[in-house]
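Next come the structures, one after another.
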Structure P
Amino acid sequence: MRRQRDHGGIADAVGNVLDPELDRPLSELTMVRRVEVDRRGDVEVGIALTTEACPMRDRLTRDVTSAVRAVAGEVDVRVDFAVMSERERRDTASRFMVEGHQMSATAAGAIYAVASGKGGVGKSTVAANLAVSLAAQGKSVGLLDADVWGYSVPQLFGVRQSPVALYETMLPVQAYGVRLMSLGFLVEDETPIVWRGPMLHKALRQFIHEVHWGGLDVLVLDLPPGTGDVTLSVLELLEEASLLVVTTPQTAARTVATRVGLMARDVGMPNAGVIENMSAAVCDSCGAESTLFGSGGGQQLATELDVPLLGQVPLDRALREGGDRGVPVVVSSPGSPSARALDQVAARLRPVRRPLLGRSLPLTPV
C-alpha cells in the first residue's frame, strides 16, 4: 500500500513538471509515458519528446529528478526519452492551440522596438542585454530578431540550434531566460538574406503570429537600422509597440536617429525613450572614462523628440568580450560599468500606450 501511495504522489509530481518550451505541464501535453517505482524505491520515468533533436533534454532530466526527489527523497531517478509519433505531435499541438495557449507576440504585456538611425551603434547588443536584464527581474521575455539582413541574436547569445517545429507552429529557442527567434536560426552561418519587401513582411508575420511565444510579459524587437520596410511592417503588425531609440553621442548617429523618432511620431508610434550607447570608453587599467565619440548626443536627441534619456551605456572590455563569446554582459560581468548601466535602463523601462486619436475603434452598433 505504501508503495502504491508513493507511486501516485511521484506520478503526480512528474506530471506537474512544466515543459520548458511549451510552458505547460507534462501530463497536460501527454508526454509522460510511464512512471515506475522498484522495490528499493528507485524511480524510472519515460518521457515522450516532441522531436528527436529536443534541446531541452538535460533541463527536463533535472526538473523531473528534482520533482521526484521532492516527494520520494534522495532516490535514484532514471529518465528515458522517446519521440512522439507524427499523430501524437499533431494532437499535442492542437491541444494547446485549441485551449488558447498558442499566444502570438501581439499578446505580450509590453512591446519595445529597439531602433537606430544607422548601423554600428550597438543597437543589437543593447536589445539583447535589455531582454536578459528584464528576464532577471522575473519577467517572461521574448526577443525577436527583426534585423533580417544583419541578424546577430544567435551570436550574441551563443546559440546555434534550430527552433523546434511542432505541427504548424515553431517553438522559440531559449537562452539566459529569454525566448529567442531569429532568421539566423533557420539559415546556415554567414548566409546572406537577399529579400525584398513582400518576403520580409511575410517572414515577420510568421515570427509574430506562428511562433508559440507563450504568455510574454515583455517582447523586445531588434529592428534593422533606418526607416525601411521592416520598421514599417512592425508598425503595422504590432500596433502596441513602443520605440526605443539607440544612438551614440556622435553627431552623425544622433542626426539619423532623429529621423527614426520622427517617423514613429508621424505614424503614431509612441516613443519610450532614448538610450545613449558608447557614451564613454572605460580604461581597463584605471577605470577612467574618455568621450571618444563626443558627449551630449543622447540628451540632445531626447530633447528633440521630447522623450526621456533612459541611460548612458559606456563601452568597456566586458561588453565587447561578452558579445564575442555569446554571453550577454549582464550575465558574464554583472558588476562592469556597461552591465550596471544596462540594468538601470531595464529598470526604468515603462510601456507607453499609443494614443486613441486617429485609431479606428472596434465599436459594435446597437
Structure Q
Amino acid sequence: MEQQVVAFLKEKESEMVEVLKGLVELESPSHDKEAVDQVGEQVQDLYKKYVGGSVQKFNNEHFGDHFRCEFGEGDEQILILAHMDTVWPKGTLEEIPFRIDGDKLYGPGSFDMKGGIVQGLFALHALKTLQVPLKTKVVMLFTTDEEIGSESSRELIEVEAKKSKYVLVLESAAASTKGKLKTSRKGVGMFTIQVKGRAAHSGIEPEKGISAIEELARQTLYLHGLTDFEKGTTLNVGLVKGGSASNVVAAEAEAELDLRVKNTAEFNRIIPLIQGLTPSKEGLTIEVTGGINRPVMVKTPEITKMFETAKEIAKEYLDFDLEDQASGGGSDGSFASQFAPTLDGLGPVGDGAHASNEHLLISQMPVRSALVALLIEKLANE
C-alpha cells in the first residue's frame, strides 16, 4: 500500500503545481477579508474535488472565514492545520510574479504556506482514491489570520486540538534545509512600550523639556541587555516612533518589543522585568501593554515518538534521512501542542518565507505529500 501511495503522488506532481499556481495567483493578505475569502472558496472547492466530506464554515467579521473539513470516520481524530493568509500586500504579484525556474517554484505565499495546503489536500486525495483504511477520522482546519497572531482562530485551534489524538502542521519545513521538521518552537511575547515626557522648544528652553525619546532609548538598551543567547532568550525592539519635530523635545515615544524564549520559566522571569519598567527621572511615565502571543512548543516524548515514526517512513518508503530542529518562530502548532502531540514543518521544502525569493522545490512536493499521507495512515491505525 505504501508504495502505491508514493507512486500515485509522484504521478500527480504536475497537477499539484497547477493547483498551487491557482492559489498563489489569488493574493490573500491577512487584513483583506475579501481576498482571503476568495482563496477560502477556492480551497473549499479543491477539498470537495479531491477529498470530499463535510465542510463547516466559521464566519469571521474582520478576517477571512475559517473552515473545518472532516474526512473518514472514527471516535478519535487527527488534526491537520493550515492557514490561507500571507504576509504579502495586494499587488505583490506584479513585482514578484508566479514563475518556475528549473525545480524552483517562485511566488508570494508559495512556501508559506500555500504549498503546504496543496500537499495536504493531495495526501488525503491519495488515501481516499487508493481506499487506504483509517481507524481515525482526519480533520483539516483552514484558518485565515496566522500571519498576524491568530487572534480570531486561536480558540478554534485549541478546541480542535483538545479533541485530537495527534496534530500535523503543514507549515513549511525549516528553511534552507533538506526538509527538516520542527519539533519545538520558541514562545513569543509581543509588547508595546509607551513613554510620555514633556515637550519644549529644543533651542529656546530645552531645559524645560523631558525627552520621551531619550527615555525610550535608555529603556531599549536595558531591554536588549536582557537577551541571553545561551538560554535562547532574545528581546528585540524592532519598531520605534515618537516626537513631533526636530526642534521639539519629544513629549511621546513608542516602541514595539518582540520576546522569544525556549521555555515557560524564561517567560516567568523576563515578563515581570518588561512590565516593571520604571522611568529614570520624575516627569516621565511608562506604560507597557501586551503579553504572550504564542506559548512554547516543547519537544515532549510524545512528539519525539511522532518524529521517529515520520523518520522511519521517510527512510523506508521515500529513501531519505529525515531530520528535525528547533525553531525560533511560532506557528499555530504552538497553540495545538499545549493539548496534543504536534509535529510541525510537514509542508514544502524551500526557502524565502516573507522574502522576495520565496520558493519551494517542485520535486519535493509529491515526496512531502506522501510523507503526510503515510504518517496519517500510521498514526490513525495505531
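When distance in nm of label points 7 Å out along Cα→Cβ at positions 47 and 79 is calculated for each of structures P, Q, structure Q comes out greatest. Consider the structures P, Q: one of them gives 10.5, 31 for Rg and Dmax of the Cα atoms in Å, for residues 119-158 alone as calculated from the coordinates. Say which. Working through the options, I get structure P. Thinking of P, Q, which structure, once distance in nm of label points 7 Å out along Cα→Cβ at positions 23 and 247 is computed, gives back 5.7? Going through each structure in turn, the value belongs to Q.
Here relative contact order in percent (Cα under 8 Å, 6 or more apart) has been calculated and equals 25, so which of P, Q was it run on? Source structure: Q. Each of the structures P, Q was assessed by volume of the Cα convex hull per residue in Å³, for residues 71-206 alone; the largest value belongs to Q. Each of P, Q could give P(r) over Cα pairs in 5 Å bins from 0, in percent, for residues 135-254 alone, but the derived value 2, 8, 12, 12, 12, 11, 10, 9, 7, 6, 5, 3, 1, 1, 0, 0 comes from Q.
None of the figures in this text is laboratory data; all of them are computed from the coordinates on show. Since the structure is predicted, the reported quantities are computational estimates derived from the model, not experimental observations. Cβ atoms are built from the backbone, for glycine too; each structure is taken alone.
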